[in-house]
1. When you work out distance in nm of label points 7 Å out along Cα→Cβ at positions 114 and 162 for each of the structures I, II, which one comes out largest?
2. Going by percent of Cα pairs over 22 Å apart, which of structures I, II comes out largest?
3. Among the shown structures I, II, from which was the value 20 of relative contact order in percent (Cα under 8 Å, 6 or more apart) calculated?
4. helix-only ellipticity at 222 nm (-39500 (n - 2.57) for each DSSP H run of 4 or more, over all residues; to 500) computed as -21500: which structure among I, II?
5. Upon calculation of mean count of other Cβ atoms within 10 Å over residues 66-73 from the atomic coordinates, which of the structures I, II produces 11.0?
6. Say we calculate distance in nm of label points 7 Å out along Cα→Cβ at positions 50 and 178 for every structure; which of I, II gives the highest result?
7. Say we calculate distance in nm of label points 7 Å out along Cα→Cβ at positions 2 and 58 for every structure; which of I, II gives the highest result?
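No lab work stands behind these numbers, since they all come straight from the coordinates. Remember, it's a predicted structure, so these values are computed and weren't measured experimentally. Cβ atoms are built from the backbone, for glycine too; each structure is taken alone.
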Structure I
């Protein structure tokens with residue numbers, strides 16, 4: 001399949017899939033928003049830090065706010081918001097970024113606008129596609145990878161574009177998420193149990 005055809009079909013599928021997932025997860029999103037409103041207050045969506053999207057165009061990646069800031073701009077979690085953050089429920093609203101066209105279901109995870117990265121051929125390729133909710137780097141280590149390794153996976157993703165690769169990433173994503181939760185289990189499960197007992 002030609003790249004131009006692939007990108008058009010991919011965008012159509014992004015719209016379709018994001019709409020379906022928004023409908024399916026809307027009760028959860030609304031519940032988390034309500035909990036955040038009661039627990040933290042407004043604003044509910046954290047869009048303070050711009051990210052770099054396709055062609056290096058800045059955009060705001062939606063996240064339900066889980067941090068509280070004091071007068072000196074130091075941030076901290078509440079007991080409830082930390083659980084929401086650890087379970088990744090605050091990132092469900094990124095489906096609206098996909099629907100809007102800022103992101104894709106599959107693609108490189110977006111970096112912060114002013115984040116220092118290794119520049120050159122590798123880091124440039126990631127900006128030729130829309131950033132994704134999940135991606136090749138996500139299912140091969142994700143948060144545990146260095147920026148350099150993430151950029152290498154981004155180049156591999158671009159060089160091997162296609163629906164088969166996207167499908168493999170989507171299938172692997174739940175397992176990658178569970179693996180990350182499992183890796184951190186002994187670090188934060190006791191914290192969560194303790195927090196739940198104190199609620």
Structure II
């Protein structure tokens with residue numbers, strides 16, 4: 001089985017995880033990629049599986065940016081995922097055929113009488129794949145960080161310039177949390193149980 005390593009995706013991650021000055025969030029991204037590796041989600045034996053592995057990086061970036069939007073009011077919405085997809089697709093040339101196979105159902109909103117171009121269809125298909133791969137990605141993160149609380153703490157601490165370790169995420173996960181971070185905890189719980 002072949003594997004896609006952090007070294008293979010880190011340049012793209014620098015673009016996708018570009019939220020904080022000096023990008024301390026890249027530590028979280030790398031740890032999260034390690035979580036995927038530990039759960040067998042970075043290996044592939046076919047081109048369709050290879051597409052899934054690459055798209056999981058985008059799932060991580062989308063989760064991270066949604067967390068930052070909820071906890072810290074960093075601007076991010078559905079349109080921003082489309083821009084992230086464009087950035088992602090500029091680095092990784094995914095086959096529309098394999099993305100279409102992953103999606104396996106209609107995924108493009110037919111608006112007006114406009115026929116989408118190939119780039120729009122590919123972007124839409126990748127965004128649909130982000131949704132489809134979200135659950136297994138979250139499960140891998142929870143397993144790696146030890147609990148939903150551990151994942152939450154890792155996200156909260158990811159913006160710190162120096163790496164900070166929380167000795168007991170199960171009991172300290174809300175210590176010092178402000179109202180927005182409490183909302184982020186609720187958002188994360190909703191994502192986990194969706």
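1. II
2. Greatest value across I, II: structure I.
3. Values: I: 20; II: 27.
For relative contact order in percent (Cα under 8 Å, 6 or more apart), the value 20 is produced by structure I.
4. II
5. Numbers: I: 11.0; II: 18.8.
Answer for the origin of the read-out: I.
6. II
7. Comparing I, II by distance in nm of label points 7 Å out along Cα→Cβ at positions 2 and 58, the maximum is at I.
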